[in-house]
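Laboratory data are not the source of any read-out in this text; all were calculated from the coordinates shown. Everything quoted here is computed from the prediction, not taken from an experiment. Cβ atoms are built from the backbone, for glycine too; each structure is taken alone.
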Structure P
Amino acid sequence: MSDRSYVLVSPCRNEADYMRRTLDSVLAQSVPPALWVVVDDGSTDATPRILAEYAAAHPSLRIVAKPDRGHRAVGPGVIEAFYAGLDTVDLSAFAYLCKLDLDLDLPPRYFEILIERMERDLRLGTCSGKPYFRNAAGRLVSEKCGDEMSVGMTKFYRRECFEQIGGFAREVMWDALDCHKARQLGWTARSWDEPDLRFEHLRPMGSSQKGILTGRRRHGFGQYYMGSDPLYFAATAIYRMAHPPYVVGGLSMLQGYFGAMLRGETQHADPELRRFVRAYQRRALKVGKARAIAEIEAATPFSR
């Protein structure tokens with residue numbers, strides 16, 4: 001096994017408009033994947049034809065087909081498709097793995113740089129670059145993701161860390177729960193906003209007001225499911241009111257969170273992790289995220 005060997009698993013559905021740029025940017029990487037498993041989650045557009053075209057030319061590309069569920073799924077549906085691909089892989093044969101969306105355009109040294117960071121810092125369990133989207137004027141704009149998380153559309157993992165955290169939760173906040181669990185176990189999670197690690201997120205973000213508000217309510221529900229502290233989340237939602245869609249976006253987040261609380265919705269099954277998340281958030285309210293994370297990392301023992 002090469003120390004730099006990695007496997008990509010890409011759930012996708014109806015990505016014909018974007019996927020060629022992702023496929024081309026990954027296949028042109030300075031350190032290409034040893035294996036790339038793409039899960040076609042019931043696509044009804046040209047996705048299967050494009051995947052077959054690329055798979056015929058690239059032996060490292062493996063296609064797993066799932067039946068059409070009739071709609072696009074987020075959260076649990078995406079992770080279900082991810083595991084449909086991962087279950088076909090002998091993970092012990094790889095040093096790293098990555099859940100990668102098929103609507104991204106990656107810079108050419110993206111995975112090489114992430115692996116170099118992992119090699120230099122043996123405590124680094126998961127990492128990523130930063131996503132940007134192109135606005136109506138054609139300018140790239142940051143999606144403003146925190147440095148203490150790897151981003152959901154490209155979760156690059158050290159295999160041992162992924163196995164220790166138990167993989168991804170099959171719920172909306174899977175892409176935050178994983179980083180919190182990694183920190184709880186002594187690993188670190190990072191993302192960097194640097195020219196060689198910035199990538200373009202090709203799918204339009206929230207193409208309608210209804211879509212945006214539905215997503216904000218879903219996010220609120222997910223924060224409740226994760227066990228987020230009510231005061232911390234309220235502060236986050238108020239902050240979001242100053243960003244488009246003004247006021248109503250933050251109100252939708254509050255609706256999702258406190259609606260789930262009033263309904264008595266089920267929360268994540270790991271009570272110790274929920275307490276860990278709340279303790280971090282309360283400390284972050286006092287001293288800021290960066291210092292709160294630094295204190296956790298200094299206080300948490302680590303051994304591989």
Structure Q
Amino acid sequence: MNFEHENTKIDFVKHRKKFFIFSGILLMTGVILLVTLGLNLGIDFRSGTTVEVLADETVTAEEIAGEFQELGLEPDDITLAGGANDIARAAFIGALGQQETLEVQAHFEELYGNTPNVSTVTPIVGEELARNAIISVLIAAVGIIIYVTIRFEFLYGISAIIALFHDALFILTVFAIVQMEVNIPFIAAVLTIIGYSINDTIVTFDRIRENMSYEKRIKTFDDLARVVNKSLVQTLARSINTVLTVVFAAAALFIFGGEAIRTFSFALVVGLVAGTYSSLFIAAQLWMVLKWKQLQRKKKQRTAEPTEA
């Protein structure tokens with residue numbers, strides 16, 4: 001479908017207030033859910049122990065849980081990995097003691113002939129990982145706003161960053177609802193989504209800047225709205241095609257990739273959809289509102305200068 005020739009039928013700008021209200025309600029709901037339900041933090045961000053059992057045959061989560069029960073232990077989570085589900089990872093919130101660790105290793109070594117790999121995250125390490133994750137996201141955000149400001153202008157940068165925080169909070173909201181485990185792969189997914197989202201936003205901004213250069217003068221809000229709407233229509237097909245390609249790949253990873261990367265792939269799917277939405281309906285629309293206010297201020301300043309003189 002040729003979206004550009006149908007720009008009279010597609011009016012993104014007309015419904016901008018509906019998009020803003022929808023996103024506002026979504027963000028408020030997200031904050032409430034994060035405060036009440038919270039996130040299901042994995043042991044990457046809490047103190048705990050992971051026991052990786054290496055079997056020589058296919059195992060089930062129930063079988064592994066039963067073996068731990070014989071030792072008087074109850075894992076908080078068990079995931080299976082390996083081509084034949086011959087690897088089981090048991091997570092314990094709260095670190096196992098040295099004696100318990102030795103008993104677990106001896107038990108499964110006798111059972112399967114392989115010594116389990118045991119890794120422990122202390123509270124200090126968990127706090128450090130959480131702090132580093134937040135710092136990584138903030139550094140990425142600052143770098144993006146500087147880059148966009150230099151390449152375009154400051155208003156583009158502000159709009160892009162607000163859209164990115166919109167995407168991040170949307171992902172956190174979804175994870176608060178479904179209570180999937182938040183771990184290091186989740187942070188990697190968020191940073192990946194930021195890259196995709198800002199790329200889509202920059203393409204849209206570049207088209208807006210190009211179309212603005214063709215305008216002799218923006219006299220009314222309708223003139224500015226027409227430029228933004230035309231730019232969105234021109235980039236619509238590209239945005240949809242790009243996100244569908246990546247979403248299909250991420251969905252395939254989610255379905256067939258196994259438990260080890262399920263969090264990563266699910267976060268990618270959710271984030272890519274949110275990123276496309278924010279690029280089309282939040283970033284560009286927000287820039288338009290801010291730009292119009294800037295043009296009005298400049299107009300008032302020009303009008304006031306002869307009077308002051």
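Things worth noting here:
- Structure with the greatest value (metric relative contact order in percent (Cα under 8 Å, 6 or more apart), set P, Q): Q
- For 0.35 (FRET efficiency 1/(1 + (r/R0)^6) of positions 113 and 129 (r between Cβ atoms, R0 = 30 Å, to 0.05), calculated) the corresponding structure among P, Q: Q
- At a computed -23500 (helix-only ellipticity at 222 nm (-39500 (n - 2.57) for each DSSP H run of 4 or more, over all residues; to 500)), which of P, Q: Q
- For mean count of other Cβ atoms within 10 Å over residues 177-184 computed as 23.8, the structure of P, Q it came from: P
- For log10 I(q)/I(0) by the Debye sum over Cα atoms at q = 0.16 Å⁻¹ computed as -1.51, the structure of P, Q it came from: P
- Label whose coordinates, when distance in nm of label points 7 Å out along Cα→Cβ at positions 137 and 201 is calculated, return 1.4 (choices P, Q): Q
- With respect to FRET efficiency 1/(1 + (r/R0)^6) of positions 185 and 249 (r between Cβ atoms, R0 = 41 Å, to 0.05), the largest value across structures P, Q is given by Q.
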